[in-house]
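What follows draws every value from the coordinates through simple rules; no lab data is involved. Fair warning: this is a prediction, and the values are worked out from it, not measured in the lab. Cβ atoms are built from the backbone, for glycine too; each structure is taken alone.
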Structure P
Amino acid sequence: MSLNPSGPGGTPSITGVSVTWLIVIVLVVAGTGVALTAIVLSSSGGTAPGPLAVTDDLGRRVGVPFDPARVVAFGASVVDLLYRLGLRGSIVGVDCYAAADGGLSDDYSADQIALWNLSPSMCVQAEPTFVPSMLANLSPDLVLASTIVPVAVVEQVTAALGIPLVFLQPPTLSGILVDATTVGEIFGVGSRAAVLNGQLDAELYNATNVTASAPSLPSVLLTYSADPSGYYTFGPGTFGESLLEVTGGSSISATATTPWPELTGAQVLSAQPDWIVYGTGFGLNESSYASGPDWAEFAAVQHGNLSGIDSNWLTEPDPTMILDGIPALLAVFHPDA
């Protein structure tokens, strides 16, 4: 599991590349046109695709090779997207914690490791400190990263090694479709990306139909971790808040002043959410959250309005968040739909 807060953008460094096309995707949700991030792609011309220039989710313009054979993916959300586009064979490395801190299994669930056929030999240590030599030894053509990794450090290392770096960190659910299109263009699998986006769009459309007929929207504490000080959740402009909006929940942290707030017990008591949805897996279960402040005092706890959801469906902005996370939350909030 990894939570991916937004990191600072980099400085555009690509010059002398002529822009040959501009793709802007618009996703229509609940009858409202939502303009997504524009993706700028450039080709060097000729019959064979040349180098591309893409604008990533941090607003960085990056030159990348077409259809790179060796890719290091930092973040389960990135691996999920590549796998669903049939690109697992291009992945030669993934992020890991230090071996003493759990290694591969501290970033990826057992199911993910098995499904994606990940092995310790693919590890590039990203936490608690980044180890550049582990990246260099894999000789990647491209690094695709979520901001689970330290943005500034990875930028410096990849620049020194001459490896293109693209951040895939969608702030909302609609941005996941944009990233699918971006990756599809980089690898020349645009048709696969279109099929995947059709599936994602259908799930989002279904969610709007379910929530449109809902008699009311429950207030929700959506939390992915807790400690004696409070409950970690999602603030405005994050994919977590977007997930609740699409599934018909009203976040009690929607007015927070930071994207990733920790709510105290008193703040949750004041809001008294109708539901508490918490992330599970990676050693987290209901008992983990019950150790948080004032847990027994929450009305949702007293009424049994609790639901544990796979943490990866809550913290990884990827196709699985839409295809599995949305149906799971719809079942919680709208069981009769």
Structure Q
Amino acid sequence: MARAFRVGLTHDFLSPEGKLVYQDIGLDLLDEAPAVERNFLEAHPSPLRARDVEGLDAVISLAPAWTPETLTGAGRLVGVVRFGVGYDMVDVAACTAADVAVAITPGAVNRSMAEAILTWMLALGHRVLQKDRLVRDSRWAQKAHFMGCELRGRTLGIVGLGGIGRTLLELVRGLGMNPPLAFDPFGNPTEAAALGVSLVPLEELLRRSDFVSINCPLNARTRGLIGRDQLSLMKRDAFLINTSRGGIVDEHALVDALRTGRIAGAGVDVFETEPADGRHPLASLENVILAPHAIGWTHKLFREIGRAACTAVLSLSRGEVPSGIVNPEVLGRAGFLEKLRSRV
């Protein structure tokens, strides 16, 4: 009889009381699969320790970091499936060296995140938070000093033309905006033209855009991509929105730009160090909207990510390569192929 395919889910899916925090993350797919066992890891260290993953065939990982030391316990581990699309917390090279595939859930986050970005574009442009405070602070008579701006006739600049950026383009069509711009060193000009977007250098995008949306992953190329020099290129009435990863935008430079009126405002969902709190310098500013790395979270989003993650795990359990692999070089390693074939 073939051994069970053992799946671990990181402990941060659970509340302190041990209950599943999220309404639905697709666990029924695993529960209905023959010869698949799933359990939550018993603790929530970050990075994960070798003993946390020992004896597992696959792990669905929410937030913990994965290091080379983690992978020393990965004797039978064939895959790490990140719950989402970012994977900067996973040492991908170490996973490859340990014959472990790393997969993400592309596509599942696109609609929810694009809607959230559009929400912030509207909220920032119409100065929603400031007008709310006028009423709460009994400053009704000051409303003429807080004029907003429409999206009509404005230019959207997207940094990173992936699934979220492309979905955002679909949402803003019909709003009367100028032709959008995008910066993506891996972008295909023909595909971009078909989407109705012009690929331009980053500096040009920053100079011309009224709304700059950061949608690229955090890696060695993008860390510090938007710093003091880049912010100085933006229009004074422009807005920056970062829903991707902290570290792509220099927070100190952003705080200075917002305090001095170098740019009009910002929406920030992600921080260099998380969790952030009310003591963060951005929290004291009137022209910024903040969220706790959750601006796009909905029950439907988590259901779709969860089902994509569980589907990837089931592919591995059948000896198949799942979609969303971010280290395709592992597919040529004998050790990985041996692990994968042993599941059949």
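Quick rundown of the values:
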{"item": "Identity of the structure behind 17.2 (criterion: mean projected area of the Cα convex hull in nm², calculated), options P, Q", "result": "P"}
{"item": "Value 0.60, calculated as FRET efficiency 1/(1 + (r/R0)^6) of positions 103 and 199 (r between Cβ atoms, R0 = 30 Å, to 0.05), assigned to which of P, Q", "result": "Q"}
